[in-house]
1. For helix-only ellipticity at 222 nm (-39500 (n - 2.57) for each DSSP H run of 4 or more, over all residues; to 500), the calculated result is -15500, so let me know which of 1, 2 that is.
2. Suppose mean count of other Cβ atoms within 10 Å over residues 182-189 works out to 28.2; of 1, 2, which structure was it derived from?
3. Matching task: 15 is the computed value of relative contact order in percent (Cα under 8 Å, 6 or more apart). Pick the structure from 1, 2.
4. Matching task: 5, 19, 26, 24, 14, 6, 4, 1, 0 is the computed value of P(r) over Cα pairs in 10 Å bins from 0, in percent, for residues 30-293 alone. Pick the structure from 1, 2.
5. For distance in nm of label points 7 Å out along Cα→Cβ at positions 278 and 438, which structure out of 1, 2 has the highest calculated value?
6. To test your reading of the models, identify which of 1, 2 gives 11.9 for mean count of other Cβ atoms within 10 Å over residues 62-69 when calculated.
7. Given structures 1, 2, which gives the highest value for distance in nm of label points 7 Å out along Cα→Cβ at positions 318 and 342?
8. If volume of the Cα convex hull per residue in Å³ comes out at 163 when worked out from the coordinates, which of 1, 2 was used?
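No value in this document is a laboratory result; all are computed from the given coordinates. The shown structure was predicted, so the numbers you read here are calculated from the model rather than taken from an experiment. Cβ atoms are built from the backbone, for glycine too; each structure is taken alone.
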Structure 1
Amino acid sequence: MHLGLWLLFFGVGLAIWQRPIFASGLNVAMLLLIVLVSNAKFASLREPFLLSDFRFFKALLRHPRLYLPFFGVVPAIGSAVIFGIFCVFALRSEASMLSQIDIIGFLWCCLLAASAGVALLWLGMRRLLPVTLDPADDLQTWGLLGSFVRYWQEERANSPNEIIKRLPDVFCVQSQARISHDLPHIVSIQCESFFDARRVFKGVHAEVLKNFDALTKMASRAGRLNVPAWGANTVRTEFAFLSGIAPTALGVHRFNPYRKLARQGLPTIASELKKLGYRTVCVHPFSAKFYDRDKVFPVLGFDEFIDIAAFSADENSGPFIGDLAVAAKVRSLLGAATEPLFIFVITMENHGPLHLERVAKGDEDRLYTSAPPAGYEEFTIYLRHLQNTDAMLGEIHAAITGTARGGWLCAYGDHVPILPGVYEANGFADGRTDYVVVGPAGAAIAEHDHDVAPENLALDLLRDAGLAERFR
């Protein structure tokens with residue numbers, strides 16, 4: 001498969017550039033780029049580059065700040081300069097094959113290389129040798145290009161429609177009768193990179209998470225969330241929560257369910273609450289086009305998607321819209337509501353890369369009870385944002401409590417933040433995040449210090465809210 005891909009791309013490149021050395025050099029450069037990107041991804045996210053990740057090259061052009069710093073600005077600029085020098089030198093120093101042979105002979109050379117590549121690919125793809133869908137294991141077994149081919153085969157063998165037919169209808173109302181008069185508001189907050197940072201360093205000041213601690217004491221449920229991603233890939237946790245379906249049930253589509261599978265539509269907590277009379281709203285202070293949410297969320301049952309267009313730049317906290325601005329938006333929605341709301345919030349403030357920000361004067365005194373070790377600058381910046389997340393949780397809970405209808409708050413982290421240096425220094429390898437489910441005063445305490453998977457959290461929320469019996 002590796003040799004087949006090499007020859008196929010060489011044949012195509014030769015047809016375009018007419019220079020065999022240059023076409024070979026481009027093959028080397030492109031493969032080297034993918035390897036370097038894969039290594040950078042693994043260093044931050046503990047996962048190699050995947051077939052589904054190719055779509056992020058387009059996202060890189062739209063949102064370079066989200067990706068480029070993890071590769072390294074200097075390496076990126078250096079690589080571009082070296083590549084440019086190579087292109088200029090190679091094109092000038094190597095003569096076109098058309099100056100040495102006729103056009104028919106040249107086309108035969110291109111066709112022979114490409115045909116040999118296709119033949120080798122066919123031979124390599126005849127036997128569907130097993131993949132584990134553990135990216136690191138499959139990389140070791142198949143190599144980088146080979147894993148791309150095998151995952152492509154898995155996608156073809158397991159189409160989204162076929163997968164959906166095999167999935168259970170976790171959220172499906174027994175009756176579509178609209179009974180909105182007695183329904184509580186439900187606000188679910190997917191907090192970007194949220195977890196209890198005191199698990200990494202015990203010297204974190206209690207004030208950083210004072211609202212979270214208070215909510216945990218009154219919560220019906222609280223504990224650790226066994227998320228399916230480390231440091232990024234938000235949509236894996238997100239889709240599991242919304243659909244109630246474990247990522248392992250999605251096959252190869254687990255890595256980015258929004259890329260193909262979710263576009264087909266399937267029952268979610270949003271679509272089924274909508275049948276009960278809820279108005280379903282997503283609040284995400286970033287582009288709705290990111291992860292194609294603008295296409296996916298309507299088919300998942302959301303009436304409205306409030307994205308970054310509803311916010312202003314002066315509401316930023318760091319490079320992204322702050323969590324307190326999100327809290328204000330949720331308060332406004334709850335205050336104006338004449339019907340029960342299901343609000344699904346996807347925050348952005350804690351999103352990296354954190355190393356592009358700077359520790360401010362007084363941050364360490366305010367955020368720690370004991371001085372952090374050297375090299376904890378990114379952790380300090382994270383704590384600064386985490387405290388704003390905590391304040392957001394307190395404000396939104398107060399807003400829910402202040403409505404006549406009342407309601408429930410569910411908050412959880414999508415994955416741990418990207419802090420590789422801090423984790424390495426501590427030997428920290430716990431990828432679980434934290435969650436809390438809080439209802440009206442006096443709601444029974446159900447589970448504390450309890451691990452749960454994101455695909456089960458929404459059902460637990462509905463049980464605590466007294467709505468589970470309306471689903472089958």
Structure 2
Amino acid sequence: MVTKKTEPKPTVEELLAKAKKPAQIAPALHRFYEGKMQVMPKCAITGPADFSIWYTPGVAAPCREIQANPDKSFELTNRWNSVAVVTDGTRVLGLGDIGPEAAMPVMEGKAMLFKYLGGVDAFPICLKTKDPDEIVRTCELLEPSFGGINLEDIEKPKCFYTLEKARDKLNIPVWHDDQQGTATVILAGLINSFKIVGKKPKESLITLIGTGSANVRTAYVLKRWGVKPGNIIMVDTKGVIHKNRKDITKEDDPWKYELTQITNSENRTGDIADAFKGVDAVVAASKQGPGTIKPEWVKTMADDAVLFACANPIPEIWPWEAEEAGVRIVATGRNDFPNQVNNSLGFPAIFRGVLDVKAKTVTDDMCIAAAQELAKFAEERGMSEKDILPRMEEWEVFPREAVACALKSIEQGVARVKPSRQELYERASAIIRNARESTKLLMKKGLIKAPPSEDKLLK
């Protein structure tokens with residue numbers, strides 16, 4: 001009999017060292033490349049004579065067409081493929097309120113993912129204001145130049161207000177990735193997890209640990225998808241949320257207050273430990289661990305339980321601790337553990353889809369369509385307890401997801417154009433392939449310099 005060799009579990013020290021390494025290398029690489037994004041021509045330029053077409057005097061003709069019909073800007077300029085990544089720098093990753101200038105590396109990184117994974121031209125817009133009405137007004141002023149707005153790293157509850165107001169006022173898709181992006185990928189992961197464990201998610205008990213923008217929107221998306229809101233239990237820093245909590249008011253946080261009224265139908269009370277008892281799934285988007293979630297709490301969950309520990313870089317509980325405590329499926333936000341829950345599976349393709357139909361808005365139903373396509377892709381190529389979601393290198397999922405969002409836009413009557421499913425798929429595939437191949441070609445030709453060795457970067 002051949003015994004299977006098991007890999008030794010990494011120590012906490014090894015995991016922490018691995019988690020710290022990207023941050024040690026990042027400053028030197030950012031300095032080496034002087035940022036991550038640039039603007040390149042997309043039209044043919046054979047010589048100076050072409051400038052009379054692309055600029056003056058020829059450019060006056062498309063200007064007149066757009067003047068007569070502003071929607072022609074989606075045909076005659078790159079507006080159709082342009083997204084503004086807008087932030088005030090008040091809640092950047094795990095760094096908090098670091099200001100607009102310090103937020104730029106993150107917004108550039110977002111723009112890079114937009115381009116490489118979705119073929120979308122995204123531009124960092126870091127604002128020197130914390131006033132939500134000024135942020136909304138800025139988005140209004142930017143609208144003629146962009147096909148969509150991606151709100152990013154804005155503190156709560158301001159982020160909810162900003163999203164709703166901007167959606168109401170603008171005639172292009174407005175999205176907040178910390179809300180809708182996270183909710184999309186969490187829903188996709190839960191759909192497949194419940195399939196694997198053989199439970200009905202719309203009838204299961206689901207606990208959400210943390211009431212930041214991610215889990216608040218996740219609660220609303222789960223409700224929209226069909227989960228009974230009373231079956232959702234939410235936990236903040238003061239314990240379980242219930243309708244008798246006097247510290248949560250409609251005036252201070254209307255979105256969280258509404259959740260106190262519609263979730264937790266059994267009116268469960270108590271601390272975080274009480275939110276684990278008998279539930280089928282826990283989604284944590286809270287404080288870094290390890291130790292934020294304790295194994296003894298996990299042991300009180302239902303049989304065949306699911307646990308998403310999404311804090312980065314250290315999840316709220318180590319995956320093996322959760323498994324030893326009886327959880328059947330564990331997901332984290334890290335790419336070096338199985339089942340990574342990452343927004344990057346969502347926003348590039350969702351924007352690809354809504355841009356390709358020149359949509360006027362993006363809705364939670366489009367997020368659900370994206371989540372269902374993500375789940376379907378993983379199921380069709382084969383999934384398991386350690387592989388519930390597509391991975392970012394599986395680029396074929398992005399055109400499919402884009403099509404799902406585009407078709408939902410058409411169905412909901414917010415698309416300016418209505419291509420067929422096949423036309424949408426071929427277009428999205430070509431645009432995304434072009435972005436990836438262009439980057440590879442620039443690297444091959446040395447126009448994007450090869451990075452220095454890790455040893456040099458760490459000196």
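1. Working through the options, I get structure 1.
2. 2
3. The read-out was computed on structure 2.
4. Among 1, 2, the structure yielding 5, 19, 26, 24, 14, 6, 4, 1, 0 for P(r) over Cα pairs in 10 Å bins from 0, in percent, for residues 30-293 alone is 1.
5. Once distance in nm of label points 7 Å out along Cα→Cβ at positions 278 and 438 is tallied for 1, 2, the winner is 2.
6. Matching structure: 2.
7. 1
8. Traced to structure 1.
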